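Have a look at these structures, which come just after this line.
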Structure 1
Amino acid sequence: MAYFPDSFHEVNGVAHTSRHFEQFARRRGLPFLCVRAGDRAQAFVQDGAVWTLELPRGVLSFALEKDLRFDPVYLRHFAEIADVVEQFRPDVIHITGVSELGLLGAKLASEMALPLAASWHTNVHEYAARRSEWFLQRLPQGAGNAMEDVAMAIAAWFYAHAQVLFAPNPELCRKLENATGRRCHLMARGVDAQLFCPNKRRRSGDDAKPVLGYVGRLSVEKNIAGLVRVQDELERMGRHDFRFLIVGHGGDEGWLRERLHRAEFTGVLRGEMLAAAYADMDVFLFPSHTDTFGNAVLEALASGVPAVVTPDGGPKTIVRDGVTGRIVSDDLFAEAVADILIDRPGHKAMREAARAYALTASWDAVFQGVYAAYEPMLGDVPD
């Protein structure tokens, strides 16, 4: 399989999933070519069955996020990439979105008459509307919905070129099937339950002040304004015995720092430091309405931290309302947090249930399902 991810080294869900996908191929000894953007000195590496080709974005690339860029002339690498793909001789090409890598992978699949698989990781139509709110406010009412519809139509046209689709939650699968007429398979997310676990907690026993946590990009489409709203509403309830632990970075970090005066901002954390940050939390808040899955929510549950999420997007498919956390609208977030903290026996039960659920979610099971979905596309390709 030749894999063309939108991002690999960055801090986001696509990159996180892509790194685990490559690790799965290494563990299983599967022939796997990963073509990605990066700046390694050695562009092409053949390590057993796993090949990697990493080529840089150029000076004309522009920022989409703090650590993610788009290169409109990445096609200059086409000949080099095509040469490696021809040597590798894949049975299927898999892309992850409407990016320069996705466009290039789709072009190669067409020219080489190879089956194309495409996985949906980011709700680009909703992101477009969130990022353009300043402009949409100057247009007639309903312009935001129209922009979402147009962006979704463009994305659906692109995804319809693939023979099989993947999405991280059932609701999005159905939406893609209706928009493209293609079969869509569930491609959820896994979690490293050994890394993310409750025993990584570092807080001392006499630290009784509850910690409300958030891990993710600090940007408008994540609805980080909801964190400020929770702080203000808890204070209006008379609660002042809490603090925030904010992990991540993004374009709106300065805005959040100005308003979230009860917060510690750690920046991006990885590995053991990230696991310890999760374990130190008492409640995890994820106010996003646009996430297709929510890796951070699953990592919080694995750390024994109940999560409060919105009824929109993928996180609601991870959390069991009243069992491993709460699923509530924006205006009830603060109330849900307060209820969890007040009910100590209930909070303890939620922590245990969250951990138990996360133990059932493995990356191997996710990618085994992906490979099973490839099989009908392969026709007479020999085993």
Structure 2
Amino acid sequence: MIFFYNAMQMGMVARGWLVYTLTDSAMALGLVTAGWGLPMVMFSLYGGVIADRFRKRNLMLITQVGLFLISLVITILIQTQLIAIWHLVLGSISSGFALALGLPTRQAFVKELVGESDLLNSVALNSMAMNLCRIVSPALAGVLIKFIGIPGVYWLIVVSYILNIFMITIIPAGELVAVKKDISISDDLKEGWRFVWESPMIKTLMALAFIPILVALPYQMLMPVFAKTIFEAGETGLGLLMSAVGIGALIGSLMLSMLKDFQRKGFLMLIAGLLFGAFLVLFSQAGSLYLACFFLLFAGIGNSVFFTLTNTLIMENTPEKLTGRVMSFYMLTWGLMPLGTLPAGALAEAFGAPVTVTGGGLILLTVITAIFIFRPWVMRIK
């Protein structure tokens, strides 16, 4: 999946720089980013039901072809200088439909391939591949924008999607999931919802995933503002900021991959959440680009460890027949992240990006501290 992550990370930098160059507006950044969130919120739950009914490898292939075609159209529009903001918004919405099916399927497929005994290592290794791309791809995109322009970077994204499609075709398709013919999609969806709602552990973990996604992660959307306006570092500065997060996230993934069957996952998850929030606040108040990169390194560690453990604990405590549906609820929280960029963009317009990111980090610190005090059993989750 490294080609998929490369395409996503390069696309985040290239798209963000293109939007901010065209508009000089943090609100426009939020609008384009929010485009893929709405379809995910509306349809990812159905994506989880479909993932539990069909061969997951084939579903992944369909979604990757869709993302490739969307990227190709946007690239041609950029190359021909016909691109407009509404094209990027429409492309983002279209990608959201593909991700609503693809992301729950991808999460469930990991568990199907490796089983529960190696789940933490597999999720950590998958996160490592993603975070390696978060180091290399943003920096590469930042440099390449200067030398081959935004159209050239977008053509590389298209090639990455082609390579990813090829890699998926060589993965075994897996077994077809047996589904009772008299069970409707709505009944399947209700079964997944009942499991999430009636399990205090899963419900709490879902809430812990939701809060930082909504209030903390929108800082990534504001990176062009920090690079261009706050630090005056241009495309290269944007690549450095994004790569600093990736380096930290890679370190966090490496740490988790070496833990094997670690027995205090809940406690480590909460500590990582505190680390993420604290260094996000420090980053927002940094006085220089290099100090900001240093703080983002530790924010990336906390981010990676927190979400990898949240992901792992949800999958470990979910029956295999419900994995697709439960992970679709988890992916639903990720679909809310781009919707959170709209208020973040508006707040950044009104009060500045540093104030907005500081507020998000402080809210995250407050929530994690409250969990320590009022839900101490979370620390004992294995």
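Each reported figure results from applying straightforward, stated rules to the coordinates on display, with no laboratory input. None of the values given here were measured: they were computed from a predicted structure. Cβ atoms are built from the backbone, for glycine too; each structure is taken alone.
Key figures
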quantity	calculated
Relative contact order in percent (Cα under 8 Å, 6 or more apart) - highest-scoring structure of 1, 2	2
Structure responsible for -28000, with helix-only ellipticity at 222 nm (-39500 (n - 2.57) for each DSSP H run of 4 or more, over all residues; to 500) calculated and labels 1, 2 on offer	2
Structure (1, 2) behind the derived value 33 of percent of Cα pairs over 33 Å apart	1
Top of 1, 2 by distance in nm of label points 7 Å out along Cα→Cβ at positions 10 and 34, largest first	2
Top of 1, 2 by FRET efficiency 1/(1 + (r/R0)^6) of positions 266 and 370 (r between Cβ atoms, R0 = 30 Å, to 0.05), largest first	2
